[in-house]
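Chemist: Structures are listed in the sections that come next.
Computed from the coordinates by the stated procedures, all read-outs in this text should not be read as laboratory data. What you see is a predicted model; the values in this text were computed from it and never measured. Cβ atoms are built from the backbone, for glycine too; each structure is taken alone.
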Structure 1
């Protein structure tokens with residue numbers, strides 16, 4: 001069951017990558033990258049459950065925190081000088 005979800009999530013992440021390439025604005029591209037990062041987080045968690053490897057959950061948690069920090073940096077970049 002988890003294998004099917006992993007495949008579907010991987011295909012969805014790859015199709016979302018098209019939005020990163022074709023996105024009309026920078027904001028659209030940033031949202032698409034954030035969605036892909038969230039899907040990768042979900043894939044790490046699913047692989048952790050499937051492989052019965054609890055250490056991968058720590059990796060997923062660190063990845064989620066880095067993803068959040070990355071999103072904050074992008075928001076500050078897009079906000080220009082008014083975002084402090």
Structure 2
């Protein structure tokens with residue numbers, strides 16, 4: 001499976017859920033606002049769950065659902 005990950009920084013409330021739970025994918029870009037790590041491709045990156053690990057992809061999907069502001073955008077781009 002591959003996931004396309006991004007953050008709508010205008011909606012982000014700096015709750016820290018994503019970068020606390022999945023630091024492999026998200027970072028604090030400043031003032032607590034989340035961003036996708038540049039090392040994996042930055043905003044709109046496509047992550048390969050076989051490469052990064054199924055556990056991390058599961059966490060990404062989980063925090064996307066739990067994000068209180070709805071600022072995390074995750075799309076399955078390949079099963």
Structure 3
């Protein structure tokens with residue numbers, strides 16, 4: 001009688017541990033999926049912002065802004081060319 005009680009109790013505990021493990025596994029999989037989606041969104045936004053930065057810093061645009069602000073061209077002695 002005692003032996004069967006311990007067997008049933010051990011079986012019930014094993015089933016609860018298995019179900020808990022499966023539950024935690026599903027929760028972690030959902031969390032990883034959610035984080036992957038967030039990462040993909042942020043990566044896409046980062047690429048968009050990099051393109052925006054590059055377009056803002058384009059030389060033609062900078063020249064246009066300089067003309068709008070009425071900046072003057074520097075003397076040739078102050079210009080340094082980089083290869």
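Chemist: Have a look at 1, 2, 3 and say which one yields 3, 18, 32, 29, 13, 5, 1, 0 for P(r) over Cα pairs in 5 Å bins from 0, in percent, as calculated. Numbers along the way, then the final one.
Modeler: Working: 1: 3, 14, 20, 19, 18, 12, 8, 4, 2, 0; 2: 3, 18, 32, 29, 13, 5, 1, 0; 3: 3, 10, 7, 9, 8, 7, 7, 5, 6, 5, 5, 5, 4, 4, 4, 3, 3, 2, 2, 1, 0.
Label of the originating structure: 2.
Chemist: Can you tell which of 1, 2, 3 yields 13.1 when mean count of other Cβ atoms within 10 Å over residues 6-13 is derived from it?
Modeler: Values: 1: 13.1; 2: 15.6; 3: 10.0.
Structure of origin is 1.
Chemist: Assuming 13.4 is mean count of other Cβ atoms within 10 Å over residues 38-45 as calculated from a single structure, say which of 1, 2, 3 it is. Let's see the in-between values first.
Modeler: On the way: 1: 16.2; 2: 13.4; 3: 10.0.
The read-out was computed on structure 2.
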